[in-house]
Structure 1
Amino acid sequence: MTVSISPSILAADFSRLAEEAALIADDADLLHVDVMDNNFVPNLTVGLPVVESLVKNVRLPLDCHLGIADPDRWAPRFAEVGAHNVTIHAEAVKAPVRTLRAIRAAGGRAGLALNPATPVEPYEDLLAEVDTLLVMTIEPGFGGQRFLDAVLPKIERARRAIDRNRAFGREVPLWLQVDGGINAETIERCAEAGADVFVAGSAVFQGEDPAAVVRDLRARAEATRSVTGRC
């Protein structure tokens with residue numbers, strides 16, 4: 001699995017999202033969209049209509065992270081309107097297998113997110129239903145938070161779980177994504193621990209040259225993965 005960078009529009013200018021996305025369209029792999037309902041997390045961001053508009057107006061595939069209280073009801077709709085990757089939270093979903101399969105049936109990659117305090121091990125048997133395993137490296141809700149170093153061993157455990165799952169002959173690669181506090185200082189540690197998809201918000205969109213930041217983050221992660229033999 002090669003390195004992928006997914007800049008988060010949570011740190012972008014919400015009055016000009018398409019223009020902000022265009023700044024990194026040639027350098028990023030995905031556009032991360034945090035959908036928050038002020039229920040599951042203490043913040044309110046964008047919903048289905050904005051995602052549908054972004055699908056029509058940006059070139060990057062959308063990587064939708066649903067921080068919402070009822071993903072069983074809403075998650076498949078995001079795939080239906082064209083989101084490439086739709087991630088739900090283990091802590092919120094009531095019927096994970098059914099909902100993950102519904103996302104896939106609607107044409108999206110199905111993702112499962114784990115909060116910092118949620119262990120990987122209870123969900124290892126679900127990995128056959130998962131295309132993206134997202135390990136949160138902050139408490140979800142707000143951008144600009146400091147990276148939680150305590151999560152690094154969990155990323156390593158998630159990497160081992162994914163590697164074990166590969167023995168079952170998956171047709172679609174299983175991404176190990178990290179989200180929260182990812183910047184030039186932390187991306188190398190996450191890559192060393194085994195992550196391959198990196199969500200970065202403030203580091204990208206609050207910099208003077210977002211595209212240059214994306215390129216730098218990619219170079220740092222690729223160099224680390226090369227040293228560790230993961231490329």
Structure 2
Amino acid sequence: MASKANKKRGAEPGKLVNGYLILYNLVQAIGWSYLLLIIAKHYQSPEVGSTSLWGSVKYIVLIFQNAAVLEILHAALGMVSSSVVLTTFQVLSRVMVVCGVLLPTPTGPASPGLPLALVAWSVTEIIRYLYYACNLLGMQPYLLVWCRYSLFMVLYPVGVTGELLCLYAAQAHVSRTKMWSVEMPNRLNFTFSYHYLLLFVMFLYIPLFPQLYLHMFAQRRKILGSSSKKAQ
């Protein structure tokens with residue numbers, strides 16, 4: 001009896017983590033679906049020119065994009081099998097765009113990259129979170145699996161292009177205004193250039209994005225390749 005009770009208690013954390021991850025993924029899928037709906041309504045509105053896209057979606061993006069920081073913790077704690085390095089880059093690069101570019105600068109939200117980034121993010125995340133939720137529930141709808149490991153080929157480059165355009169538009173404003181920068185001389189004998197930080201973040205895309213992109217191609221061969229073999 002005691003051993004059975006111990007086994008039951010040992011299984012509970014797994015069930016709790018599983019339940020938490022299912023809830024997290026479903027909430028995120030709903031949130032990004034709502035964001036995509038708002039974007040569609042914004043462009044269908046006859047008064048589309050009177051309200052900025054960022055003004056329509058700002059709070060929804062802030063909530064659901066910043067909530068993705070939890071995914072770094074999920075990977076670090078071993079709750080999911082994702083790479084901590086790639087997850088950190090993917091999440092923090094977007095958080096940087098949202099909180100460090102779109103929120104504080106007027107030029108970031110005015111960039112043509114904003115709709116590119118938001119639409120690519122939304123479609124990607126809806127598919128990704130539904131895929132994870134279904135996996136945790138023991139379901140693998142082929143259409144969802146195919147979308148997860150095929151549409152990224154277009155969505156990832158479009159999203160990164162949008163992010164870089166927003167960063168580029170923001171760095172010009174930051175360079176002119178010296179926003180969030182500290183210049184010498186000062187009491188702390190310290191200097192910091194937010195402009196250079198934005199440029200550094202942009203250059204980080206060069207070595208890191210190909211890794212993420214190629215990783216997804218490797219996963220595609222692994223998942224869809226094995227699926228097609230099973231179907232035969």
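The numbers here are math on the coordinates, done by the rules we state, and not lab data. On a predicted model such as this, the values are computed, not experimentally measured, just so you know. Cβ atoms are built from the backbone, for glycine too; each structure is taken alone.
Quick check: 0.05 is what I get for FRET efficiency 1/(1 + (r/R0)^6) of positions 40 and 184 (r between Cβ atoms, R0 = 30 Å, to 0.05), calculated from one of 1, 2. Which structure matches? Structure 2 accounts for this read-out.
Supply the structure label, taken from 1, 2, corresponding to mean projected area of the Cα convex hull in nm² with the calculated value 18.3.
Details: 1: 11.1; 2: 18.3.
Of the options listed, only 2 reproduces it.
Out of 1, 2, which has the highest value for distance in nm of label points 7 Å out along Cα→Cβ at positions 24 and 152? Checked 1, 2; max of distance in nm of label points 7 Å out along Cα→Cβ at positions 24 and 152 sits with 1.
If mean count of other Cβ atoms within 10 Å over residues 176-183 is calculated from each of 1, 2, which structure is the one that comes out at 25.6? It would help to have the intermediate numbers written out before the result.
Numbers: 1: 25.6; 2: 12.5.
This figure was derived from 1.
Quick check: -10500 is what I get for helix-only ellipticity at 222 nm (-39500 (n - 2.57) for each DSSP H run of 4 or more, over all residues; to 500), calculated from one of 1, 2. Which structure matches?
1
Of the structures 1, 2, report the one carrying the highest value of percent of Cα pairs over 18 Å apart, for residues 72-207 alone. Intermediate values should be presented prior to the final figure.
On the way: 1: 54; 2: 63.
Evaluating percent of Cα pairs over 18 Å apart, for residues 72-207 alone on every structure, the highest lands on 2.
Among the shown structures 1, 2, from which was the value 0.95 of Rg/Rh (Cα atoms, Kirkwood Rh), for residues 56-143 alone calculated? Computing Rg/Rh (Cα atoms, Kirkwood Rh), for residues 56-143 alone on every structure in 1, 2 gives 0.95 only for 1.
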